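Following are the structures in question.
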Structure 1
Amino acid sequence: MLVFLKGERPAYFNKEPLKIPSKHGGKTMTGGGTRLTNGIRIPTRPITINLMKCRGTIWKYMTAGDGTRLKHQHPATFPDKLPYDFIQCFCPPDGIVLDIFMGSGTTALAAIGMGRKFLGFDISKEYVDLAKKRISEESNFYQKKLKSD
């Protein structure tokens, strides 16, 4: 997924929901010492490892059994959880989600499920119709799913 940002930092960025447990979280390690370019050594000091960490640049998702038969009428689907993570991170609760390649409507359903507004379009009328059908049939399911999670 490509993320384009205008300016130095995004207007909204909440990485907390994306964090995962740190392997050594809560442990105190010795380290943090270093040698400066002028040869002076800074002594080591204890460092406490954070309990949670950012998951990095590779995000893993389970895709088996993901989505409905209607979703898979599109040839290029992606995991349902993927847009949830991006929306939580980059879209404030009162924001609007823009999907310029709407496809089967997975991102729109995630936006609806999270109480966001969305704007989506696609070059193919066939896939616009597919997305409309999915939204009308599945939006209640995604809203209930979010409330139960």
Structure 2
Amino acid sequence: MVRVSRSVRDLAYKVLAIREKTLKEQQKELTVEEIAKELCVDKEEIAFCLDAIQEPISLQEPVYGDETDNIYLEDQIRDKKNSDDRWADDITISEAMKKLKDKERNIINKRFFEGRTQMEVAEEIGISQAQVSRLEKSAINHIKRIYK
């Protein structure tokens, strides 16, 4: 279950009411920009609140097909994070990290996976920035030697 705040739901229902009223009175569908202007809110907020009140559906929901051969919603969604191209890279990186010394692994993790600067890493683990740089370079060279 997804919980949507009352303020988001209230805004969504106001948007729907304005849409319906305008459609009945003027036989015209308002744009998101027009609704946002009328309610004095950002158009992104309108889009967000309308998305938030949509009923969730299952990824196993058939979107096309008959009883024997269906195409499901999950078949139509691309997973950019866990693509076939990346999983092999992730395993390789994970295995390479296991072969590093603890200090090197810690530095590589902080620098490349947590996005820290060499100065931040140096302060955190109590060594100089130059030492962080040397250990980082050593770790990268070690990984290169393993996977050449």
Structure 3
Amino acid sequence: MRWVGRRAGCRTGTAYSADVNTHVPPGWPPGVPPAQVPGWEDRAVGWLLDHCPPDYRRYAGWRKNPVALAWLTQRHLAGQVAVMRQAYREARVELGEQVTPEGLAEILTAVEAEGLRLVAAQRSAALVHEALRGREFIPRL
């Protein structure tokens, strides 16, 4: 059997060959098959490029060197996380007089949610980077 993708109620899919270690750690990107599945790198590269500026798709070097792309994606996401944290800290002072209290609360909620999404993506990028470098993930009890 080959990896068939995500099934309803299942985070990473479940149909794999019995001889393939299919464990993925918590935080593994959805839609990316486990590292031992043939062709997983192509899906991982697509996922990584989805988390970078669209112009990165122009450069063939990123597709040819997925380890470098994963490395850069982590840094790009770290920068976005830093910006969201700074925005959250400064929003009340910078926007407090121009936005209603309800609007400010809504903005802070959105900034917080986006920050959490970015932190999760940063963890996923780090896991993909580790897998591309040859790390095997072993299930824990």
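All of the numbers you see were taken from the coordinates with simple rules; none came from a lab. Owing to the predicted nature of the structure, the values given are computational and were not obtained by experimental measurement. Cβ atoms are built from the backbone, for glycine too; each structure is taken alone.
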If mean count of other Cβ atoms within 10 Å over residues 39-46 is calculated for 1, 2, 3, the one returning 13.8 is structure 2
Top of 1, 2, 3 by relative contact order in percent (Cα under 8 Å, 6 or more apart), largest first:
3
Rank structures 1, 2, 3 by distance in nm of label points 7 Å out along Cα→Cβ at positions 31 and 127 and report only the one at the top, that is, the highest.
2
Here Rg and Dmax of the Cα atoms in Å has been calculated and equals 20.9, 67, so which of 1, 2, 3 was it run on?
1
